[in-house]
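These notes open a run of structures that come right after.
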Structure I
Amino acid sequence: MGSLLGLCLIIQLITGLFLAMHYSANTTLAFNSIAHIMRDINYGWLIRNLHANGASMFFICIYLHIGRGLYYGSYLFKEVWNIGIILLFLV
């Protein structure tokens, strides 16, 4: 499950960097920049949808990972569990 979290994080970083290159944070231009990404950039629609759905998949993987840790009793290893809780709060 941890490798899926890493994969989701890498996909989020790559697609986020690509979207940041074409996005304008100005309130009057934000919608037009999204429309530009979706319509004019090659595979921009795919990258935007990967980024949007990747965020949901990341949190699903986090909750599955925590659930698996609870089921198998990983909380008995205090150091590992504390690091996991810190990472959860950082995300």
Structure II
Amino acid sequence: MLMDSVVKFYREGRKAGDDRLVAEDIANVTDIGIDRTNQLIGNINQRSLVVRTLHSVEVAFSYLTINDGDKHYRLTTRRDLLKGNTLIVGEDVGY
């Protein structure tokens, strides 16, 4: 498994722009696809990704970014394994 992405975990502050970086790790990121997402989670029309981190993420976070991109991803499902974590995240659509 190729760990080719940098994932940064942020915690939101009380005010806009107060977000704080709480963790950073390398990860393998793959797209689930809309069809598979609907099978696993339900009727969702947003992009979902599987993020497999090298290390366990032990901190609470609000959202994550991938490779310093502009898109924010929110946690949908989490699996803690012996080595690292598997996170299923969805695009933040601004609810």
Structure III
Amino acid sequence: MFRLNKHDRYLKDLHDKIKDRYDSVSTNIMIKKKKRSLGEIDLLAKKGDTFDLYEVKCSFRITKARKQARSLRKHFDLPINNIYFYCGATSSLVLL
């Protein structure tokens, strides 16, 4: 048995909070193109034909979350409805 790091605990907490609102919820999805990693989606939630992305941070660093969200939106080919920022330290959820 191993202990989850802080980020993974916050990710699990968020997953448990939102899982009933969506058809499916996946975590830690790598975005790759031609053997190169472009980033990672912390949490991807599907409802109907659209997707919501969640970026999880341990502290309230919304500027970094916005930058990562722009990059993911540019490289992700699925219809993204909303991108959210979740701060684990304060348990706050913000629409980006």
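Derivation of every value follows stated rules applied to the coordinates shown; laboratory data play no part. This structure is a prediction, so every number in the text was calculated from the model and none was measured. Cβ atoms are built from the backbone, for glycine too; each structure is taken alone.
For FRET efficiency 1/(1 + (r/R0)^6) of positions 19 and 75 (r between Cβ atoms, R0 = 25 Å, to 0.05), find whichever of I, II, III sits highest and give me its label.
Values: I: 0.10; II: 0.95; III: 0.50.
With respect to FRET efficiency 1/(1 + (r/R0)^6) of positions 19 and 75 (r between Cβ atoms, R0 = 25 Å, to 0.05), the highest-scoring structure among I, II, III is II.
helix-only ellipticity at 222 nm (-39500 (n - 2.57) for each DSSP H run of 4 or more, over all residues; to 500) was computed and gave -27000; which structure, I, II, III, did it come from? Don't skip to the answer; put the middle values down first.
Values: I: -27000; II: -2000; III: -9000.
Going through each structure in turn, the value belongs to I.
Have a look at I, II, III and say which one yields 3.4 for distance in nm of label points 7 Å out along Cα→Cβ at positions 11 and 27, as calculated. Mind showing how you got there, number by number?
Numbers: I: 3.4; II: 1.8; III: 0.7.
Source structure: I.
Tell me which of I, II, III gives 33 when you compute relative contact order in percent (Cα under 8 Å, 6 or more apart). The partial results should precede the final answer.
Working: I: 33; II: 28; III: 24.
Answer by label: I.
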